[in-house]
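Each value in this text was obtained by applying a stated rule to the coordinates, not by laboratory testing. Keep in mind it's a predicted model, so treat the numbers as computed, not measured. Cβ atoms are built from the backbone, for glycine too; each structure is taken alone.
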Structure I
Amino acid sequence: MQHDTPMPFRIIQCRHQGSIKAALVENVDRVRLADADTYTLARRALATGKSLAITVMESLSSECLDYASLVEKELLLPPLTHPDAARCLVSGTGLTHLGSADTRSAMHAASFETNDQQLTDSMRMFKLGVECGKPFKGQVGAQPEWFYKGDGNCVVAPETPLPWPSFAEDAGEEPELAGLYLIDDHGCPHRLGFAIGNEFSDHTIERYNYLWLAHSKLRACSFGPELLIGELPHQLEGISRITKDGETLWERPFLTGEANMAHSIANLEHHHFKYPGFRRPGDIHIHFLGTATLSFADGVRVNPGERYEIELPAFGRPLRNPLAQPNKADDQVSVTPM
């Protein structure tokens with residue numbers, strides 16, 4: 001989608017009088033309601049040939065809501081949802097950031113040697129991205145690591161608890177950008193914009209055996225609360241922290257944006273959407289674009305009741321989610337023959 005406004009702006013989604021509405025973030029205190037949800041507005045933009053930016057601006061009503069009240073009343077939603085959660089694919093890619101090798105090294109106790117024979121698979125993947133992850137226009141770069149998280153049912157709204165399955169050994173945050181996409185009626189992907197993401201994984205089982213990476217990613221996640229429509233800043237600096245009752249238990253700055261990435265976003269998008277099954281008309285995609293820092297790498301274990309906070313000033317309000325108590329209903333699942 002083309003963006004006709006000179007400056008990026010941000011929208012949210014919220015529940016309002018029994019329906020889901022998008023809303024323009026006017027300032028830290030106030031949002032202005034649109035006449036539809038984000039998915040409907042994006043479909044409208046495709047149908048009319050207008051940009052999403054112009055479509056959003058044309059959809060705005062005169063009704064404003066108090067932003068803090070939406071948070072307090074738990075009315076915030078992820079900034080993009082599909083009416084059918086099964087039509088939302090949540091996925092991601094790793095080892096994409098220049099700081100990610102150090103983080104993965106801390107997790108797996110592997111060194112980044114120059115001799116390929118001495119590299120772990122993770123370090124070899126990172127090196128490939130550094131060397132070939134930003135191809136010239138019209139060329140295809142190196143494939144990144146890729147993983148599946150689930151459908152829209154695994155997405156938790158901002159400010160609401162992230163569930164902890166009873167079989168999980170860790171509940172670690174991954175602060176990163178998420179790209180938000182809609183597939184048009186001809187099978188062409190369109191990027192609506194970007195949001196802050198917490199890609200929430202089980203790093204204990206990943207560290208035990210990297211072949212369990214796929215298992216470690218099958219967890220809940222969150223993104224938002226705001227969707228940035230427009231060009232992504234080349235350089236982004238944020239803060240990831242763990243808090244409890246207003247006290248900061250752990251905090252670390254992180255860098256993202258293409259200036260701090262081994263891969264270009266276009267290359268990551270190509271290697272996701274090159275698969276025909278990911279270009280089904282009408283679907284939406286939430287694609288996490290990789291992290292550069294983890295509290296787990298510093299030996300931190302997050303406990304129920306503590307809260308993840310990921311802040312990127314260019315994206316407005318931080319993404320905040322507390323960690324829920326382990327779900328005992330997951331203890332054992334048995335299959336019943338028919």
Structure II
Amino acid sequence: MRLIQCDYQGQVCAALVENEQQVRLLDADTYTLARRAIAAGKSLGDTIESALTDTRLDYQALIDERRLLPPLTHPDPAHCLVTGTGLTHLGSADTRDAMHAQPSNQPQADDSELTDSMRMFRLGVEGGKPAPGKSGAQPEWFYKGDGGCIVAPEAPIPVPAFAEDAGEEPELAALYVIGDDGRPWRVGHAIGNEFSDHVTERFNYLWLAHSKLRACSFGPELLIGELPKHLEGTSRIVRDGETLWEKPFLTGEANMAHSLANLEHHHFKYANFRRPGDVHVHFFGTATLSFADGVQTRDGDRFEIDLALFGRPLCNPLRFEADTFDVRIHSL
């Protein structure tokens with residue numbers, strides 16, 4: 001079962017994907033449906049079934065008219081937190097280490113010779129998949145912003161004038177709603193483009209936090225239900241109608257150093273991430289970047305990230321901004 005959200009007559013509405021051509025409108029947005037399911041003690045699938053209307057919409061028309069929205073949003077963007085974890089995927093350490101390490105730094109090297117990134121990766125490999133009910137090694141964690149940093153599918157991803165780079169990160173994203181009792185509920189998963197500034201990160205890994213304060217996108221479809229252990233997708237960049245770069249990527253627990261449950265535990269163990277009513281978007285990391293292959297993106301380049309299980313691909317063009325904001329602080 002897969003959902004989208006769209007602008008329907010000026011309202012945010014969820015819709016069930018019936019096939020590649022058609023979606024069936026529901027009587028509420030995804031956030032309301034999730035809250036309804038939590039309150040009623042029902043599954044989201046059952047709640048969706050009871051929320052179906054007779055209105056069907058042309059899927060391609062929604063795309064062409066730029067009416068697609070992220071598949072889960074909060075009415076107040078300040079109550080949506082966007083975060084992620086890095087160095088989670090098998091192979092991700094090689095990509096990261098190529099930016100920060102000396103050539104001799106390899107996972108099997110003596111610990112004293114390893115970069116901090118490689119040590120973090122090794123911790124995950126050795127302790128990132130604990131037994132059920134147990135907590136394992138902490139992952140690298142980062143903050144991207146609130147709901148204001150989320151860009152809808154097909155909408156341009158803005159690149160601030162101060163940015164050094166504008167690179168895609170094809171990832172799995174999990175979406176959550178916090179219940180009134182503070183319990184996190186996973187609503188589903190979506191394709192994500194976590195999007196980062198890799199030149200800023202490469203200069204000094206302590207600038208990783210700065211490199212992550214960029215826009216992101218996820219969707220267009222929200223997958224409800226169990227997630228396969230192994231997922232294969234394709235990430236590409238299209239320039240002037242031609243494929244500039246394309247590469248397969250792997251995700252899912254079978255291709256990760258950490259279990260999803262361990263990553264979730266180390267995010268939601270913090271009480272301030274269990275605020276009733278909040279929405280959380282959490283990116284699970286990647287091992288595949290065009291930046292690692294020397295690609296420099298340009299204004300108008302189009303990111304396309306495809307995972308067949310999730311329906312239509314996530315597509316966003318790039319928009320480089322020329323204007324800078326006057327950040328001088330004024331005294332009151």
With distance in nm of label points 7 Å out along Cα→Cβ at positions 55 and 151 derived as 2.9, matching label from I, II: II
Identity of the structure behind 2.4 (criterion: distance in nm of label points 7 Å out along Cα→Cβ at positions 23 and 263, calculated), options I, II: II
Comparison of I, II - label where distance in nm of label points 7 Å out along Cα→Cβ at positions 47 and 271 is highest: I
Distance in nm of label points 7 Å out along Cα→Cβ at positions 159 and 311 - structure with the largest value, from I, II: II
